[in-house]
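These notes open a run of structures that come right after.
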Structure I
Amino acid sequence: MSILLSKSGKVIIQGITGREGRDRTKLMVDIGTNIVAGVTPGQGGRGVWGVPVYDTVNEAVKIHGNIDVTVVFVPAPLVKNAVIESFASGVKLAVIVPDRVPVYDVMAIARAAGEYGAKFTGPNTLGVLSPGIGVLGMIGGNATSVRKWFKSGPVGITSRSGGLTTSTAYYINQAGIGQSTIVHVGGDSIIGLPHPEVVKLFQDDPETKLIVLLGEIGGSQEEDVAELLVSGKVTKPVVAYIGGRGAKEGTQFSHAGAIIEGNRGTYQGKVDSLRDAGAVVVDDISDIAGEVKKILDKLGIPYVR
């Protein structure tokens, strides 16, 4: 089992005929993600890597039935209309890969998600990877590396940093420990599924036994996770790393979602709140695998499935 993605879930790619869409669709198809259709207005009737292309999401739904997930590769100014079109056609999860999506457009997407009972990850996300099940987006680069470095196991990873997402998964896999699902929540200031929401999904997932949280300065996502631990709403072990230790007030670290404002979102504040809540917080990402291994050993949980 995984969160957000299932083996039988139907997936479409919006913007499949663009360069990025074509390249990333190959990864998803090769790894076994259930891609049933692509959508690019004006390109209906084409095929990309064996995937049929339609002009609208509604056309794809009429042919293939209800769609579970859309992965969005359209240019940033067109993201809002593309995602809302998918929600209106019954799609319940959108993975929004592009960055620089206007903030007001993201707010409109969030309103539409509420109206249609849908969810979205991103914008500015590498996507989701569930080893043995599939990829939504671009985590792993190509099918060969995904099969080599990502194994199915008990660790769920939620990350605000694209680079830390893949490097941490690499360290954990090098230690022989597999993952249930890896989620890059996205680096923008407003995102669909922030850390707390992903952590709650991991809490409810019987296959996830331990949660790795990769945080950054800025915002309150990590502090909100600490509150979930304190309240008992999350009871699974959490191992965390916070990036941006040396950043000062007003510093933007990496991307729009990582900026310190006054006393809000500081490195030390995040570390203290997580440690006080019972999480293990490491100073270096290379230490994560060792801490994960200690906890799994103590609990008697196998490293892989």
Structure II
Amino acid sequence: MNTHNRREFLEISAGLAPLSLVGAATGPIASGTAGPPAGDKGMRLGLIIGVGKDPDAAMKKVHDLGVPTCQPQTEDLSDGMRERLKAALAKYAIEATALNTSGPGPAQYDFYHGPETIGLVPRQYRQARIEHFKRAIDFANECRIPALHTHWGFIPENPNDPAYADVIPALREVMQYAKDHGLNVLYETGQETPITLLRAIRDVGLDNQFVNLDCANLILYGKGNPVDALDVVGHLVRGLHAKDGLFPTNPLELGKEVPIGEGKANFPVLIKKLKALNYRGPVTIEREIEGPRQMEDIKKEKLYLEKLIA
């Protein structure tokens, strides 16, 4: 699916659920306190959500769901958006764990157009996106968001492919800018095998690079499964998209995303393995459908994940 469809559903359909679906508002907003708790927060739930034009409404949805963290998504890096997002995060005491953004140009999440439209791999969009990501790093820094997160593209699996050698310096430029500004950068999994991802991180060679393990994407793209991926990149995981899916059976189409527990991600084993790796980061729910069922599924997934984390 394209960028518009992939992220804007998060803001559109989440708003369709009445508050009775997610329970009464709870948490620090009632006492007027702001900001995430200090110290080791441990494994904690969150929601990826597009902020659209109204960060306050988006953060209220996160707050009303009863989860303490989120990954806000925006392509608007204006001063006005920055100040509105900062105010909303403080108002609802939501911890933003990573800023998600994609940059200018098309981005189609499929086997055929994805390699030529997503991330920094396509040369025709690369420079504009490098500049966008640098602005996003500044934006995140001023919002006190500790990481930038995105799909960086279909990184070639052949290290001798000229396209591989071509994209590494571009990645390094963004990662170095983030490092200079005290931010981490997260690679979303799925569009390459875990070992290809690890190779790219090592070839870029900076210590602020980490992994956002999307539990479904490796399956949807047919690149592996999240449990085994932890053997390769588990030591680098600093973010997690709680999402489930089925492997592709049609070579023309990605696999199907399904509610957590109905796919191949195997969350009981996955969470157990993450605990063994001493993972202490966010578990960010992502459900890529539209309409009222999206929030209904998210509610059920929240309860399911709470039990596993506990």
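Assuming -13000 is helix-only ellipticity at 222 nm (-39500 (n - 2.57) for each DSSP H run of 4 or more, over all residues; to 500) as calculated from a single structure, say which of I, II it is.
Values: I: -10500; II: -13000.
It was calculated from structure II.
When relative contact order in percent (Cα under 8 Å, 6 or more apart) is computed for each of I, II, which one produces 18?
Details: I: 15; II: 18.
The value was obtained from structure II.
Any read-out appearing in this document is the output of simple, stated calculations on the displayed coordinates, not a laboratory observation. Bear in mind the structure is a predicted one, so any value in this text is a computation, not a measurement.
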